[in-house]
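Quick heads-up: structures coming right below.
FYI, it's all coordinate maths here, none of it is from the lab. This structure is a prediction, so every number in the text was calculated from the model and none was measured. Cβ atoms are built from the backbone, for glycine too; each structure is taken alone.
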Structure 1
Amino acid sequence: MDDLYHEELLEAARDPHHKGEMLDADVTSPPEVNSCGDSCRVFVRLTADKKHITAMKWQGTGCVISTASLSLLSDHLQGEQVAEVVTWDEHTLLSWLGLKTFSTARKKCLLLGLNTVQKVLEKV
């Protein structure tokens, strides 16, 4: 297994991007909580035709994995097609984190943000 806590992951968790509230979001999730206690809420702004994401912000608390995943997710979502984002999976996130494999026990942390975003995009 790759080193779980390598520098890119730690940096994304130390200085998370796009963290905060978005008052003019088109869709907002209710707070989502993992069984481990990590939590997040996402705010997504869309283009007028609702086919592309223009911005994402998030609020939450959690471990290094969930925080880094949310930070990188918020970076990668901008400009993406909604139809594409709903097909993303753990392999998409792993590639951003520079990992090939991941512990089954930590997948819920890794996927918290993506699952929350995908749920909120179902409303579009």
Structure 2
Amino acid sequence: MLVHLLKSKIHRAQVTSASVDYEGSLTVAVDLMDQVGFLPYERVLCSNLANGKRFETYLIPGEPGSKCIILNGATAHLGKVGDRLTIMSFTELERSQAKAWVPKVLVLGESNGVVASRGLQSQ
């Protein structure tokens, strides 16, 4: 039996920009994506800690080192610059594998600097 588990998460990512006119998605600095194993165009679930809204979209890699988190298209209506997001992706695993599973997690602080991480050496 397959179970759905958290694969990767960036917690407390601060929105740096929003562009309603851009074709939809969420832009994330590619180095942050790489650290947690997010893939370009991967489907993600986001929750906005400022307003409680949740939405699904896909990721577009942003400039490395820019620390950018950009709401694009319709998602730009779901938050504003300065809001904190949790960005999550999920995977399916056999139940036997799930017991030992550890998701990759980054926790961001001021200016989207990494303040904590978990599980980055696993998988």
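When helix-only ellipticity at 222 nm (-39500 (n - 2.57) for each DSSP H run of 4 or more, over all residues; to 500) is computed for each of 1, 2, the one that comes out at -11500 is 1. Computed over structures 1, 2, relative contact order in percent (Cα under 8 Å, 6 or more apart) reaches its largest value in 2.
Once distance in nm of label points 7 Å out along Cα→Cβ at positions 41 and 57 is evaluated on every structure in 1, 2, the highest one turns out to be 2. Ranked by distance in nm of label points 7 Å out along Cα→Cβ at positions 73 and 97, structures 1, 2 are topped by 2, which has the highest value. In this comparison of 1, 2, the computed figure 2.4 for distance in nm of label points 7 Å out along Cα→Cβ at positions 9 and 113 is attributed to 2.
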